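Next come the structures, one after another.
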Structure I
Amino acid sequence: MTFDVPLIDAHHHLARLDLGYPWLRAEAPVDRYHGDDRALRRDYAIEEYRADSEGLPLVASVHVENGAADPLAEARWIGEVIAAHGPIPAVHVARAELSAPGADELLDQLGAMAHVRGIRHILNWHPDVRWSHTDRPHIMTEPLWRRRFATLAERGLSFDLQVFGDQLAEAARLAADHPGNSIVLDHAGMPAARDAEYLRRWRSGLAEIARCENVTVKVSAIGTTDHRWSVASLAEIVVPTIDAFGPDRVMFGSNFPVDGLYSSLSALYAAFDEITSRYTRSERAAMFSGTAARTYRIPLD
């Protein structure tokens, strides 16, 4: 693998268990869709991420909230990590449940932090509780949630939108109704199955949300629903995503350490490299660093 362009990892996590991560507790279930994650139930510091990404021409990275019980404490900690180790990571996407009591005050506090560039409220809903991140569907249609979502644009914050493929049509309506909001569709719209009919619906939803110019997309976390991925199976997701959005609105992320359950970080990027080999250097530069730098306002030399 020889990258001819710089890389920004647009989506990775760190963990410090003393901050409290409900999904990483010893008693948490192990039958979730991403697989048996007991290997992740420990601290994962920046030094370990740097070791995992050694050999890649990383120039910056985006830290995305990792489900800490206290989003403010996590954001403060990541601010300290950035001050000591940036630009890997360079910025932080913080957690805020927009429908929760006190969300306005939380957004005020997070928005005042210079390193916080965006907000994530995971909205994946599935009738199987092992797949669902929420207790109800259609949260993004609720008036209170939408009111707070609209304020993100005023605060200069993007929104990382994480939903499953069958939620993409609803997500497209959200994007169309709020053209002033910068939305990053996480994990290529998370196709939850690989049968032909599901992938057809996923591609249709992807095309619908891609028509909204305020949406960019991350190609990341494909392994969470394809644990034994191959270059060919990744390409089934990566290529339609690039076709829908175009290289200037695509970015790549590792989703480490979670996707470390399925491969090394270098193997993952080697696959991305191979899949994108037919694109021009400028298109690859956009996908591997330019889109992330622009979207998350990461200054590059």
Structure II
Amino acid sequence: MTSWVGVDISKATLSISVRPQGVAFDTSNDAEGHQLLLNYLSAWTVERVLMEATGGYERAVKARLQRAGYSVVCINPRRARAFSTAMGKLAKTDPIDAAVLAHLAQIIQAPDSQVLSEEQEILRDLVQRREQLVQQRDDERRRKAQAHSPKVQESLETCIKHLKEQIKLLEKEIAQMVAQVDEAKAMRLQRVTGIGLITAASMLAYLPELGQLNRKEIAALVGIAPYNCDSGQQKGKRRTQGGRASVRRILYMATWSVVRYQSDFNARYLALRERGKCAKVALVACMRVLVVRLNAMIRDDAEWRQTAG
């Protein structure tokens, strides 16, 4: 009998539900608990395992299941909660959430989560850590601008200097790990004017599907595909939603550089502004074109071609 599994994840525990058998059990969210989960699942023919993205607590168990050969789908928690509400499940506990996820696993239409290598996981950790340090550095700079005491300013300056050193060290580690993950793809991305090492590394870490999807799928995955908002005679504005915020943050800054240095993107951006679009809308439109073209470049194993502006 085919089974579908829902896994509700917290920092310390996993709550598991198996459908249609109705089996439910808990285990710890660590290596021992993950092995216990695999032992339990070996008793059934599992079609799909569904879990929510929980800010990182899901990464280890997802990787363990994928390497064991299971089909794993990781979704935004809002989708799971919307499904739960639609099914009339108003109460919320870990076992209830796991049962809802198992039900959703049976009917959802979604691709499996990308299987990441150990090197890709390390690269993602390095990129995330650099982002954290950059945020801390910028916070300290703002505090320094507001500080009046010389002692406080000296303390802040010391922290900023230390953070800068740590960022440089991480960037060296990132460059080394990029060479292990996919040096050819990274070099091709960096040949695009406006894209540097950190942007290329972030794309490898956060968007490993680049080059494997069609133009609509890649735009939707990033979260820059416009969706209709129409009802009857009313035609609402199309809006972007969902997708990977981590990729959008990187693309947002990269697109500003591309718009600045590439004439065709500059012309596209200015044309949208002249048509009355606000700066953010115009830039998101350029982001969509950029990621679609990058996807095609990687997919076709081609070089970047700048069109006449």
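Just so it is clear, none of the values below were taken in a lab; they were calculated from the coordinates. Computed from a predicted structure; not experimentally measured. Cβ atoms are built from the backbone, for glycine too; each structure is taken alone.
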Given structures I, II, which gives the highest value for mean projected area of the Cα convex hull in nm², for residues 120-287 alone? II
If Rg and Dmax of the Cα atoms in Å is computed and equals 22.6, 72, the structure in I, II: II
From I, II, which structure was helix-only ellipticity at 222 nm (-39500 (n - 2.57) for each DSSP H run of 4 or more, over all residues; to 500) = -19500 calculated on? II
Value 2.4, calculated as distance in nm of label points 7 Å out along Cα→Cβ at positions 176 and 216, assigned to which of I, II: I
For which of I, II does mean count of other Cβ atoms within 10 Å over residues 184-191, calculated from the coordinates, equal 26.4? I
Identity of the structure behind 19.7 (criterion: Kirkwood radius over Cα pairs in Å, for residues 32-199 alone, calculated), options I, II: II
Origin of the derived value 17.1 (mean count of other Cβ atoms within 10 Å over residues 96-103; candidates I, II): I
From I, II, which structure was relative contact order in percent (Cα under 8 Å, 6 or more apart) = 21 calculated on? I
If mean count of other Cβ atoms within 10 Å over residues 56-63 is computed to be 22.9, which of I, II is the source? I
Which entry (I, II) yields the derived value 2.7 for distance in nm of label points 7 Å out along Cα→Cβ at positions 104 and 160: I
With mean count of other Cβ atoms within 10 Å over residues 16-23 coming out at 14.1, pick the structure among I, II it was computed from. I
